[in-house]
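Participant: Structures for review follow.
Each value in this text was obtained by applying a stated rule to the coordinates, not by laboratory testing. These figures come from a predicted structure and were not determined experimentally. Cβ atoms are built from the backbone, for glycine too; each structure is taken alone.
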Structure P
Amino acid sequence: MSTVTPPVAAARDHFVHFYEEDDVLVDEVARFLRTGLESGCGAIMIATQAHRDAVLAQWRAGGFDPLPALQREQLVLLDARETLVALCRDGEPDEGRFDRIVGDMVRASLRRCGDVVAFGEMVSLMWADGKRKSAIRLENLWNGLAANHRFTLYCAYSMRDVGVADAADSFREVCQAHSHVVPPKPAFGRATEADQLRLFAELAQKAAALEHELALRKQAEAQLAEREADLSDFFENAPMALHRVAADGTIAWANRAELRLLGYERGEYVGHHISEFHADKVQIARMLRTLSSGAPLKDEACRLICKDGSFRHVLVSSNAQMQGAQFISTRCFTRDVTDRWLAQEALRERAAVLHLALQGSKMGYWIGEPESSTVRLSAELAELMGVSATDDWSVESFMELMHPEDRAAFRSALADAIAQRIKLRAEFRIHGAGGGWRRFEARGEAVYGQDGRASRFYGICADITERPARAAGA
């Protein structure tokens, strides 16, 4: 395992260049190494393939041939990424490996040439990989080597990588690891004192603007975190049951209302496949297929299995989160309608019993709407009277079914029942489907609104054809 190297004082000839444009870096490195070679120094370039090729191309374009220096090992070229991998152990710079690879190379060059100039950007690669502390550790290893062997070292970092808000402390450590710093252009070398002062002012303004921007960003991040917390609380504690299902069908999240609805603890529900909690496995498989295609679901009636083995009747509305054509997860809203479902079942049972009772007793019911003067017949009554329509009839149309001699009496009895708030009882005849007249007895009463007017009339009719007719006046 690599050991921890404490901070080492910056070597006297160890400088760093922060550059914005690659062309600027290539110009400086080409000039730095060429000057060393032409002075008889050994030169080491540990650079990326792109930068090595660019430096060599610039030398050739300027009439300088590096081949003789390469042949007599005055010039050593290494790939930065390959060298970095070789000197690391478990992804971290290893002091022993560094000394065997880089140290031996520097010492050999010093023996051959007496003086050495070197350019390396392995530290820049580590920084760009997000390993800032590792880059500083590698800088310290260079400084440790320079403490025992005199050579000039040129390091470089791209401003694209170091010019980020959260890198201030690490950036300061990089600067402290070097004897001096070369800032991005424009440089101060040929500038007048007035130009330098103006440039300093501009840099100070930029620094202040960046600090202000950083403060605003931190404030925005704090507000965003607060809003995210509020939103999380909103969904977690919402009164409606909510859950999210991942692409593989497992429940990724559920709020408290959903857990309460079914009686599960979070670990008993979240992380399990959604089909475990649906009574109808075929239905939930179809629902998942529909959602994975990007189509939504609206009020899908489902039966869910509770922890105690009971069932909850719910309506599920859901849509899918998609990234392009890829299905990511679902957003599900579950509405408990168990009480309504049980009430509807009870109504259906009562309706079925009433239907059987009405059929057995040759009876049916009718509902009158006094305001619109309409009448609606039940299916049983329509069948008894030999008519097919159970929709609204006008009172006059309904009375046209009656024997002409019975119409006036029925109309009068109905009007008196409504006006005097008494129960209706009237007999009338209707021509039967099989021929002849059939006798019916109607009974009913009105319901009144707050204004005192009759809002609805409920009644029943029984076929009393087989019953002996009442004597007149009885």
Structure Q
Amino acid sequence: MKALLIYPEFPDTFWSFRYALKFINRKASSPPLGLLTIAAMLPEAWEKRLVDMNVESLDDKDLRWADLVFVSAMSVQKESVNEVIARCKAVGVRIVAGGPLFTTDYEAFGSVDHLVLSEAEITLPRFLEDFRNGVAGHFYTTDQWADMRKTPIPLWWLINMKHYASINIQYSRGCPFNCEFCDITLLCGRTPRTKDKDQILRELEGVYASGFRGQVFFVDDNFIGNKKKLKEEVLPAIIEWMERKRHPFSFNTQASIELSDHKDLMEMMVGAGFDVVFIGIETPHEQSLAECSKFQNKNRDLLASVKNIQKSGLEVQGGFIVGFDNDPLTIFDTQIRFIQASGVVTAMVGILIALPRTQLYERLKKEQRLLKETSGNNTDFSTNFIPRMDYDLLINGYKRVLSTLYSPKHYYKRVRTFLREYAPPQKKSFHFRFNYIAAFIRSIIVLGLIGKERVQYWRLLFWTMFSRPRLLPHAVTLSIYGFHFRKIFEKRLKVCE
């Protein structure tokens, strides 16, 4: 049996880092972890190939080679998914589909032969058993949650690691919080489930053995969901492993804001090699936080929390949202002031969208305010429901937020605010720093000589060299990120005009 695993193409988005990746000669940010894990669950005797359409083209000869095609995707990849399905149908190869897009929007994909939804550790074996017996059905799902201690190590040999800027692994699933707009609890539940420390070490060993050195992304939606296990088992094991391997990796992840309340946990994360954490901040407006049930962010000084995390040695990347029912007309200026003051350089500001089957989606459906299905991209200057605020005011206010935040003047000012307050980790691998050399040379040409930001670029570099010389690679990286964010914004704006 020949299995072809296909990862559809991402459009240019905030997180694609398309323009930044060119500086380091990489084709994509990270590989398709879900499909690599699925591949490890397939029978060992099967032949397996993986085509990541973000790093290589999908040829018809690949489709004709396959007996089964496995597709997994997120909602933002929907356009590419439809193209893949059409091509599979054209050559007559059977399709098995799963992952977040299909699990939450399966009605839109009736032409797929086999929908294997929810968590594959439970539903995929059922499909494979039926397939082996010649009675494979169309629809497989479950309301149970998988035991992650049984999740296999991804088949890293199916990809070329050199195509990717970072490699991703997963430690936990589930989030104890229940934000109205979020689909994480829908997909993964509210009780955090984790792998054992030995599993994580085996996965790190697998990435290490591949020869990869650099950034490893723990894709957990809330890495600190089980703080006790992290502090007592997992982080000590990672710290020891990193010491033994002479720090080959730098880690980043996602967490909730109460991380700032746990100094010991932040210290251990930094000691283990973590240096970046994404936080869903959403809004400094208390009424909007209450509206979306973001209670973990309420009744706290969000600005102080962010700065506390950054002073511990963890750079905060932040998610922000406008378009809540309770947002006042001043929300756009409020968001700009907060983000500038916080030093959150990588600030993903999006318009609120209603993802399928979320609490927000169901509420708006009852209120008859839904307009259309979402593209899954909350930075494309549109929303899929009727907002309380005048629509044109919302869109124009959102455009003003992005045009301000990612203008060279404001962006580079924010970088300096961050670098001034950031306490960097003491240990970085040589390989990790070496990656900056080619990027630095290109940044001088693209940003320092011909870019709109050339004045701010040189001011930042000279300020960093004299004030915080250890952070020069960080300054270059953030400058390159800013170039990508500005290009994405300008491209989106051009499409809307």
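Participant: Which one of P, Q has distance in nm of label points 7 Å out along Cα→Cβ at positions 44 and 276, as calculated from the coordinates, equal to 5.9?
Facilitator: This figure was derived from P.
Participant: Turning to a different aspect of this structure: With distance in nm of label points 7 Å out along Cα→Cβ at positions 12 and 412 derived from the coordinates and found to be 13.5, which of P, Q does the value describe?
Facilitator: P
Participant: In addition: To which of P, Q does the computed value 1.43 (Rg/Rh (Cα atoms, Kirkwood Rh)) belong?
Facilitator: P
Participant: Thinking only about relative contact order in percent (Cα under 8 Å, 6 or more apart), which of P, Q has the largest value?
Facilitator: Q
Participant: To test your reading of the models, identify which of P, Q gives 0.55 for FRET efficiency 1/(1 + (r/R0)^6) of positions 172 and 420 (r between Cβ atoms, R0 = 35 Å, to 0.05) when calculated.
Facilitator: Value 0.55 for FRET efficiency 1/(1 + (r/R0)^6) of positions 172 and 420 (r between Cβ atoms, R0 = 35 Å, to 0.05) corresponds to Q out of P, Q.
Participant: Upon calculation of percent of Cα pairs over 12 Å apart, for residues 380-435 alone from the atomic coordinates, which of the structures P, Q produces 70? All intermediate terms of the calculation are to be shown ahead of the outcome.
Facilitator: Details: P: 70; Q: 77.
Corresponding structure: P.
Participant: Computing distance in nm of label points 7 Å out along Cα→Cβ at positions 76 and 92 gives 2.6 for which of P, Q?
Facilitator: Source structure: P.
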